[in-house]
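Values quoted throughout were computed directly from the atomic coordinates according to the rules given, and no laboratory measurement underlies them. Bear in mind the structure is a predicted one, so any value in this text is a computation, not a measurement. Cβ atoms are built from the backbone, for glycine too; each structure is taken alone.
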Structure I
Amino acid sequence: MTLSDMDYTKRLESLQNQMRVHNLDAFLVTEPHSIYYLTGASYEAQERPFFAIVWSSGNPSFLVPKLEEEHMKKVKIGDVISYWEYPAPQGEGWVEKLYEVLKPGNEVGIEPTVRGTIHERLIKYNLRPIDLIGTLRLIKSSHELELIRNAARYADHLMQLILNNSYYGVSVLELFGLSRKIQIELIKTGTYDPLASSFLSANWPAPYSAKPHSVPPVYGVLQGGPCVAMSYLRINGYAAECERTFFLSKPNQKEIEVFQDMLAARQIALDMLRPRVSCHDVDKATYDFLVEKGYKTYLLHRTGHGIGQDNHEGPYIARGSKQDLEMNMVVSIEPGIYIPEIGGFRHSDTVLITGSGYELLTKFPTDLDSLTIKSKKFLKRIKGKIIKGAMGIK
């Protein structure tokens, strides 16, 4: 499924309505996901700046490197003009071309994430950093939700592959490559945009699983648990994630206790999800519960974040957030407990806010029995032994 020209027209009109509210003559869009949101055009920015120059009415203009001019003619709205290179001879670079299109003196909005090297060259304009597109992206359309649902199905599928291929002593490398199978399946469908897709299967063995943003030990092996598996995808421009804590041997009583407390915190958050509920309140409820259980020193992050064109975007389910949940927002719910000498305990799901509550878009099992691998998987072990031997993994 792809978005229609009408979808992009509606997005442009919504942005222009917000520009008029803020009395902006023009809005400069430079962030790749934002340009993709407005146009459906994927590209690899690298060091060469791209600009969508959105006017308060009419079609936008696109300023791109000459190298990308033909490629970017696929944009759904607006004309494409080009500059020579980066860097370029005097008079042929992006700055001079931008001055030709956008006259100094206009009230110009700009994304807050714009690179400093771009911002400093735009002093001729009265720039106002304002996250108009980020705000528009908070609420998903029916077409966007269909694309996220599709990504969520693949996320569940990848998680199943991870668990199917896991056994006591499996190497991190054996599981890391499973995301390639999802990529191949997607290519076979005939609807695959490589510049708008990414695939990651990552697995943290205990006790490294207590460091959720560390790089898993590439030559490590998974034994016992708690192990944490991540299925983290972006498919044709829209993302989903599924994460699970699992065990490769029978968990002990302490591990069972912490696992159940993590599940309880997750359920507290889920039960609160509905329109007009504060993101701050959801995070505070899970945080207070886990602190009361004695885990204060083992907490590392908020309860969740938004998911859409990016795996991480607004709204943020965090104490201090001023954002309320609204219908058709999509978020992750992933309260975690991280005990250095034991490991990490975290499930993450992609969740839709509905009119009266929530819907789990990732549906992989969450219970301890389903996530305790009992099978010896002799054939997997033989294959794994060959792989580990070739890689020098003991």
Structure II
Amino acid sequence: MGRWLGLALALAFAATQADAATAQWVGTWGAAPVTPAAPGGPPQFATPSFSNQTIRQVVRTSAGGKRLRVRLTNLYGAGPLAIGAAQIALAGEGGQIKPGSDKPLTFAGKTTANIPAGAPLLSDPVDLPTSALTSLAITLYLPGETGPCTCHGVAMQTGYVGPGDLTSAASFPTTTVIRTRPFLAGVEVETAAPAKVIVTYGDSITDGVGSTNDANRRWPDLLAERLNARSPRQAWGVVNMGISGNRVLADGAGQNALARFDRDVLATPGAAYVVVFEGVNDLGVAYGRALPPGAVAGAKVTADDLIAGYRQLIDRGRAKGLKVIGATIAPYEGASYWTPEGEAVRQAVNAWIRTGKGFDGVIDFDAAVRDPAKPSQMKDGMHAGDHLHGSDAGYKAMAEAIDLSLFR
């Protein structure tokens, strides 16, 4: 009997050691930081600052795991950023947390930290087992003057701000709501399951503009749902690195896609695939007669220019072992910056994406949402009223147009 008990304990220990050996950290959620807005710009684009305030933000995981850690950022800070306290918990409704789920975040064992200007900060691991598609509440107390924040500009999720240190508050006494992502860049999970991460790399259509707020109806969210339904025993991370207004070839809303690729894609833990879905802002700003607020007209962009940019992303991604998937530029006639000249370039670029064999795979978002009677514009009901951004139905059509066999 003793011999069998000893064997059982030895096998259990070996299994535990094997799990520890195979466990890996992978990205389960992300938000790309954006350069602060210049002073004196339109008030709706102003970058917020904070002082002696607590921020609670809600994120939804894509992959689950046994432990997690949080990545903060002070990338664009003018000086060090003080973190007075931080907490993570399972999210309830309206800024509340689920009782008993809250855990303090620590940094090198301490509950406080200073993030140098220009730097990220990764928390210590937290024992908080989570399933895929779990909503988490991350709370940060900022005791000092932060200056204009390093934020992700469009959250499509309500955040909550209150005075003083409210990190331990189960029910958050909100004084302000925000829809940006201050100082929060990512969440990673540790999992022993087979795991791969898809980085979705794009602009406001990937950011989810036009979808229902607080509902996780961006197309990357819906892709995560489809992958988890298909492969429940595999951890699939879908990390959204879209920036509203972003361009492939020029700065504007955030650094251009070529400049931020290493930080936002290649540095994502577990990245195995990247979906490149950018270009409409390059065309709109280059050729548009009515530009978006804050946009400055630039040099004309040819199809060859955009294709050369895509080739750079393809080569850099493949060099790090990623498969690079290209998505066709969606139709946008009716948007304020559409022109026939820009449309001609879009058609040429899309033809190359489909047939040029440059990418490792293709997603045809153009075909998923275009109006068959007028292919230069989105079908009614597929856009959010502006002929550019998806509606909930449009993002669902886009997610369902993705051939899941691209991701193995």
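Among the shown structures I, II, from which was the value 22.6 of mean count of other Cβ atoms within 10 Å over residues 63-70 calculated? The read-out comes from structure II. Given 1.10 as the derived value for Cα Rg over 2.2 N^0.38 Å, which of the supplied structures I, II does it correspond to? Computed on structure I. Structures I, II were shown, and mean count of other Cβ atoms within 10 Å over residues 279-286 at 21.2 was computed from I.
A value of 0.95 was derived for FRET efficiency 1/(1 + (r/R0)^6) of positions 231 and 343 (r between Cβ atoms, R0 = 30 Å, to 0.05); which structure in I, II was it taken from? It would help to have the intermediate numbers written out before the result.
Details: I: 0.95; II: 0.20.
The read-out comes from structure I.
Which structure, out of I, II, was semi-axes √(5λ) of the Cα gyration tensor in Å, for residues 287-350 alone derived from, given a value of 24, 14, 9? Spell out each step's value before the answer.
On the way: I: 24, 14, 9; II: 26, 13, 11.
So the calculation was done on I.
Among the shown structures I, II, from which was the value -7000 of helix-only ellipticity at 222 nm (-39500 (n - 2.57) for each DSSP H run of 4 or more, over all residues; to 500) calculated? Computing helix-only ellipticity at 222 nm (-39500 (n - 2.57) for each DSSP H run of 4 or more, over all residues; to 500) on every structure in I, II gives -7000 only for II. Of structures I, II, the largest value of FRET efficiency 1/(1 + (r/R0)^6) of positions 119 and 135 (r between Cβ atoms, R0 = 25 Å, to 0.05) belongs to I.
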